[in-house]
Structure 1
Amino acid sequence: MKKPKKESSDQSRRNFIKNAAIASSIFIVPRHVLGGVGFTAPSDQLNLAAIGAGGKGTSDIFNASVNGRERVVALCDVDFSGSAKKSVENFPKAKLYADYREMLEKEKEIDAVTISTPDHVHGPAAAFAMARGKHVYVQKPMTHNIREARMLTEMARTNKIVTQMGNQGASNPLLDMVKKWVDSGKLGEISKVQIWTNRPVWPQGGPFPASDPSSKPSALNWDLWLGPAPEIPFTPNLHPFNWRGWWDYGTGALGDVGCHLIDIPFRTLGLHYPKDAECSVGSVFSKMWTPDYNPEGCPASSFITLHFAATAKSQSPIEMTWSDGGIRPSHPDIIPADHDIGGANSANGVMIIGEKGIITTNINDSSPLMPKLYMNDGTTEFGPDRLGNQEPEYGHQRKWVDAIKAGFGSAEHKGLTSSFDYAGPMTETVLMGNLAIRSYMLRRENSKGQMEFFGRRKLLWDGENMRITNLEEANQFVGREHRAGFGM
């Protein structure tokens with residue numbers, strides 16, 4: 001008689017996690033009695049890894065570990081000499097890697113990864129991990145471009161991956177107050193949303209910096225930092241932060257905070273793909289009469305308009321405007337002149353405008369949300385300026401870990417506020433603004449020998465098929481080509 005095949009320790013641990021609810025019912029002595037209050041048996045722990053262990057990645061992987069409840073087995077970063085050192089200190093037993101591909105091929109026991117790299121690496125790194133059955137937490141914006149967002153959304157469903165995007169404010173319980181105001185019909189018909197930010201707060205709008213290979217830090221793996229982007233010599237002033245202003249790596253002001261700001265109306269109004277997009281950008285003049293032209297980078301300021309079909313929350317079509325570079329909307333008459341709109345000093349904010357009043361909030365990252373309702377009849381209702389005794393980042397990473405343990409399709413999974421089923425379409429909407437900006441900069445020489453900006457029009461969007469229908473040249477910005485070895 002053939003002996004049954006012995007189950008590996010890794011398979012046993014994974015099966016234990018998957019069937020924890022069933023298994024826990026047969027323990028005679030509770031584990032917390034054996035190991036103390038808060039004790040988690042090794043077989044109950046997830047094996048986590050970080051792709052991008054510095055910067056925002058420091059808190060992402062730390063919060064995902066839930067104060068040591070979960071096991072961090074590996075850290076990946078292209079430069080452990082910078083802020084990633086803190087993660088090494090937090091998890092001294094974790095193995096260190098420069099290349100996420102090598103890490104995921106060698107460390108087979110990894111269950112899930114946090115991805116907190118520059119924007120251009122989000123999509124390829126997440127796809128590589130998901131293809132190997134790893135659950136993923138991906139920083140905002142979910143991807144660098146629309147096609148990548150659609151691909152990851154579909155991949156998560158197909159591979160049954162538990163996902164969460166890192167717009168942690170989506171788990172802020174004060175959003176329920178905004179949702180209640182909208183759902184109760186207090187505003188009446190809602191027809192307009194205005195969103196603004198003081199970003200960029202990094203160098204943006206000028207020429208691309210000059211390369212200088214001699215100045216590359218010895219600890220930085222430049223080739224891996226470039227990842228899917230075109231190969232160029234080392235260029236200062238990109239790593240570790242100022243990459244945000246360049247299209248090959250970043251997604252500008254929209255990518256930085258759009259998933260925190262646009263999330264609020266997108267979620268509470270039940271929006272889906274926009275029908276169109278148009279924009280204008282601020283000009284910078286280094287010489288008389290001729291605006292600077294730097295299409296490789298994001299502009300110093302922009303103004304975007306998106307239109308959405310009516311939703312179940314409002315029977316009117318909705319117009320959403322976005323402005324960055326410190327440009328904000330006019331102060332509404334029904335809001336007292338000495339009140340900020342949005343956050344402190346009106347630097348960032350959202351206004352949801354209805355026929356009966358206005359809801360205004362701050363940016364929804366880790367800042368106070370400060371929800372306020374102003375009615376045309378003079379009545380007001382304000383939420384608290386801040387929440388007390390909250391776990392880090394509203395438990396956004398911890399809830400993702402709990403959902404992994406509960407399983408794909410579980411109540412915990414369905415309760416996640418930014419799984420890719422939601423975050424994908426929302427990210428696509430954010431990135432539509434960037435598609436409009438890049439199309440705005442398209443130019444060619446006309447028959448008179450003059451440069452003609454032919455993309456400065458309203459772009460009609462077929463969201464289901466991911467296509468601009470009235471300007472074929474704009475569709476080049478829906479996706480991008482990836483450098484060999486970093487594809488999706």
Structure 2
Amino acid sequence: MVIGAGLGGLAVALRLAARGWRATVCERSGAPGGKMNRWRAAGCTFDTGPSLVTMPWVFEELFAEVGERLSDHIRLMPVHPLAEYVFADGERFMHSAALPDWLATVRRLEGGRAEGFLSYMALGARLFELSRATFFRSSPFERPDPTALPALKYFPLRHAWGSYAATVEHFFRDPHVRQMFLRYPTYVGSSPWRIPAMLSVIPFVEYAFGGHHIEGGLYALIEALAHLLEARGVEIRRNAPVAQIEESGGRAVGVRLADGERLPADIVVMNGDASRAPALLGRKDAHPLPESERSLSGLVFLWAIRGRLEGRAHHTVFFSADYPREFRELFDERRFPQDPTVYVNLPARTDPSMAGPDAEPMFVMANAPANDGDVWDEGAIAEARRRVLARLRAGGFPAVEGRIVAESVWTPRRIADTYDMPGGAIYGTHSHGRRRAFLRPPNRDRRVRGLYYVGGSAHPGGGTPTVLMSARIAAELAERER
């Protein structure tokens with residue numbers, strides 16, 4: 001029994017079905033995908049969640065595990081350049097995956113030096129090799145795999161133990177390059193000033209393995225997985241919210257749906273926010289994830305823009321004028337920033353099929369705190385929209401207000417209500433400090449036998465490839481227990 005038809009839930013169900021298990025997936029909404037979903041308007045196609053795929057071999061491994069080829073189901077399209085970065089003082093540059101182009105940019109900004117970037121990538125490479133054999137392979141609190149011991153030779157002795165921000169500042173002199181690399185912790189909903197430097201693996205992975213779009217939108221991956229599951233007899237029950245995980249003798253034995261129907265099971269896999277499990281188990285001491293422990297949420301505008309936005313990159317980041325202040329507002333003051341950093345995704349730059357005949361899709365996102373009490377009414381949305389558009393105008397983006405022909409707004413409150421996530425925290429807990437970064441909820445419950453966890457809130461964390469890793473780990477643990 002799998003609770004939730006997000007990417008992790010579909011992937012673990014497919015892996016288990018390939019190993020002979022009979023699986024059922026219960027999804028609270030009317031469509032699979034969870035946060036990785038789709039919206040269509042004005043002839044345009046929008047991804048409502050993740051907008052980039054990296055580490056493509058993780059996706060190929062999943063399909064190979066079930067006797068399929070990834071290329072027979074989806075087409076990965078490399079994104080070049082990776083992104084454009086626009087700064088408040090007028091500086092702007094392309095982050096290119098072509099090393100000669102990128103080294104030329106680094107040398108221009110770093111006073112003729114590229115050694116800092118190359119050394120930082122060398123550190124990231126060591127962290128990646130270590131993570132691939134350990135952190136990406138097994139769940140915390142499980143018996144160590146002796147075959148992973150050789151990977152300890154990659155254990156970095158310097159620059160990986162302190163603050164992520166301090167490590168970035170050690171390798172780079174230019175404030176623009178520093179700010180670009182300080183953005184990567186937001187990929188796991190965290191502050192660069194509070195996460196450990198070990199997470200320098202994130203920028204290495206994106207640069208070393210590139211960023212990819214999926215033709216037709218990332219939701220095409222969800223459709224492919226759902227098709228493979230249905231072909232193997234796995235039922236995806238839509239509009240079937242789970243109200244309780246049933247337990248007997250310290251073991252999960254099934255679930256009860258909101259309409260009272262009981263579904264027995266040998267194991268239960270939770271593909272939702274892991275912090276919700278105690279409440280679903282009926283624990284008297286269950287409580288919501290505290291706001292101080294939550295990752296970032298986001299405010300997202302999906303706009304269908306009349307005409308074409310020519311001369312723009314697929315991904316563009318418009319940085320705020322005071323990045324440290326922005327994160328103090330997000331995590332200390334817990335409010336939407338006065339001057340937010342704004343991310344713009346124009347997928348039709350790479351994939352024209354996502355545009356309509358007379359419009360193209362524009363995904364706009366700014367980070368926001370995951371608070372329970374925030375009121376995202378029309379006034380609050382209008383003020384946030386004003387701040388977002390002000391940052392875009394300051395960065396030279398053309399005025400689009402009068403060209404919006406369709407709109408969908410995703411506030412933290414809507415994210416929280418739609419996906420049952422505390423305050424709309426996209427990645428569950430933040431990754432501040434070594435414990436939060438590396439001891440996320442494990443993939444096997446430590447108290448209830450037969451209960452497993454997959455998804456961005458569980459080990460090894462958020463991001464499409466790591467969610468697939470969590471599905472592989474959980475499936476292997478369930479198979480080992482059987």
Structure 3
Amino acid sequence: MLENKRVLVVDDNPDIIGALTDFLELNGCKIFAATSGREAIDIVKQTDIEVALLDVRLPDINGVSLLDILKKEDPTIAVIMMTGYSTHKDIIDAMKKGASDFLLKPFEYDNLIMVMIRALRERALMLDREKFSKSLEDKKKIEILNRELQGKIQELTTMYNISTKFNALNIYDDVYEKTVNIAKDVLGACLCRFYLYDAATKEAILFKEKKDEGVNEEYILKPNEMPNGLNTGKRCYIKDDMLTVPIVIKGETIGFLFVKKTKNSIEFGSNQLEKDVFFLKIIGEQASSQIENRILYESLFESVFMTHMSLITAINKRDSYTENHCKRVTEMSLTLADKIGLNSLEKDILRVVGPIHDLGKIGIPDAILLKPEKLTPEEYTIMKSHSTLGEEILSRFEILSRESMIIRAHHERFDGRGYPDGKSGNNIPVCARILAVCDTFDAMTTDRPYRKALTVEDALMEIERCAGTQFDPDIAVMFIKMIKNGNYGT
């Protein structure tokens with residue numbers, strides 16, 4: 001479908017131009033390349049370009065501005081924007097100026113082919129409309145083409161909405177539940193299910209379901225009854241008023257997305273069926289990508305976390321106080337987070353930070369860290385650096401950037417007299433404010449070589465005295481109540 005199509009590739013990265021050229025030439029395209037906006041304009045003036053692939057960031061002209069210039073030079077060019085870091089404003093501006101679609105780097109080449117085919121189809125409709133608009137006799141055809149263009153606009157809008165909803169997911173959202181919700185809304189289904197596929201037993205296991213009130217569907221999905229190839233391909237299985245697409249990661253089917261149409265939706269057949277299959281496949285591909293990213297993230301996170309737990313083990317071997325202290329502080333912090341009503345994301349941050357909040361002590365000399373007497377002012381200054389040292393170690397891993405900020409701030413004071421940055425009030429992250437109270441309480445109620453531990457009662461009196469100065473007053477009140485009730489872990 002792309003044979004002999006004249007394609008302009010505009011990108012300031014020669015490697016990207018080379019890769020796209022090789023791929024598109026294999027598909028029969030004739031490629032024209034430009035590394036700047038000015039080169040692209042010259043090519044369009046001299047050549048009848050059918051499709052242009054434009055990078056948003058170019059050295060001389062912004063990609064969206066270049067889109068506007070090319071469209072004025074030749075309104076029939078089908079323009080597809082490419083970028084690795086777009087904003088919603090970029091996408092909206094590009095669509096307003098006539099872009100056919102928007103690709104986020106890195107993108108699958110199969111997806112590029114699909115987008116180019118749709119863009120060329122849109123261009124063909126536009127050329128037909130221009131041709132027939134010159135003749136009054138073809139008024140009826142013009143109306144048909146206008147309806148088709150309106151349908152194309154609606155199709156692009158739906159695709160954009162699907163992408164936007166999936167892109168808005170963060171790592172803590174339930175991608176499976178989000179997928180069934182999106183599929184149900186987009187296809188106007190009365191029932192949508194996500195099945196996990198057990199390759200050993202070849203069974204589909206119901207995992208998530210979303211349905212309208214009063215729907216009692218007992219249909220059992222049986223992968224072994226589907227056409228050969230569906231389990232490992234990207235085909236769609238159609239049975240009566242039900243559609244099923246496989247969720248595939250690296251060639252392996254990991255699940256199925258199933259929808260049942262509503263009785264009052266547009267008649268299930270012909271053009272509507274084609275649209276439903278098309279959108280369900282897009283939703284399935286987006287879900288596959290999100291699930292794969294989630295698996296990679298969790299694997300990477302576990303690897304990074306185990307690395308840092310190894311560092312904590314090294315600290316514990318130097319100072320046994322740190323190990324037990326971190327465990328107790330973590331337990332109290334998580335219990336206090338529940339009492340305060342922190343969201344799941346903040347509790348997950350505390351779950352990670354608690355055991356390693358003293359990570360920076362690995363950089364404190366033994367003579368200071370293990371000193372049995374009270375530290376001198378100079379030694380205390382060095383000891384205080386453990387919060388910035390901990391942040392420095394953790395911040396090297398981008399996925400733990402939030403956690404590194406908590407480690408840096410866990411010795412800040414509510415009145416702004418803490419360290420290392422002198423932050424105050426709500427400018428201190430709430431997780432750091434929770435750690436500050438639990439950390440101090442545990443330190444006061446634990447024997448150290450240079451002083452005896454305070455009683456729980458005396459330590460709570462000190463927490464109460466420092467509420468509003470050293471500690472967040474609301475968190476301090478809740479902490480005191482929690483300790484007095486005795487339900488803060490072991």
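None of the figures in this text is laboratory data; all of them are computed from the coordinates on show. Keep in mind it's a predicted model, so treat the numbers as computed, not measured. Cβ atoms are built from the backbone, for glycine too; each structure is taken alone.
Identify the structure, out of 1, 2, 3, from whose coordinates distance in nm of label points 7 Å out along Cα→Cβ at positions 92 and 468 was calculated to give 3.3. Numbers along the way, then the final one.
On the way: 1: 5.5; 2: 3.3; 3: 4.5.
Traced to structure 2.
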| remark: When 1, 2, 3 are compared on relative contact order in percent (Cα under 8 Å, 6 or more apart), the highest value belongs to 2
| message | Given a value of 3, 15, 19, 17, 17, 15, 9, 4, 1, 0, 0 for P(r) over Cα pairs in 10 Å bins from 0, in percent, calculated from one of 1, 2, 3, which structure does it belong to? | response | 3
| task | Name the one structure among 1, 2, 3 that distance in nm of label points 7 Å out along Cα→Cβ at positions 100 and 220 of 3.1 was derived from. | result | 2
| Taking FRET efficiency 1/(1 + (r/R0)^6) of positions 252 and 452 (r between Cβ atoms, R0 = 30 Å, to 0.05) for each of 1, 2, 3, which is largest? | 2
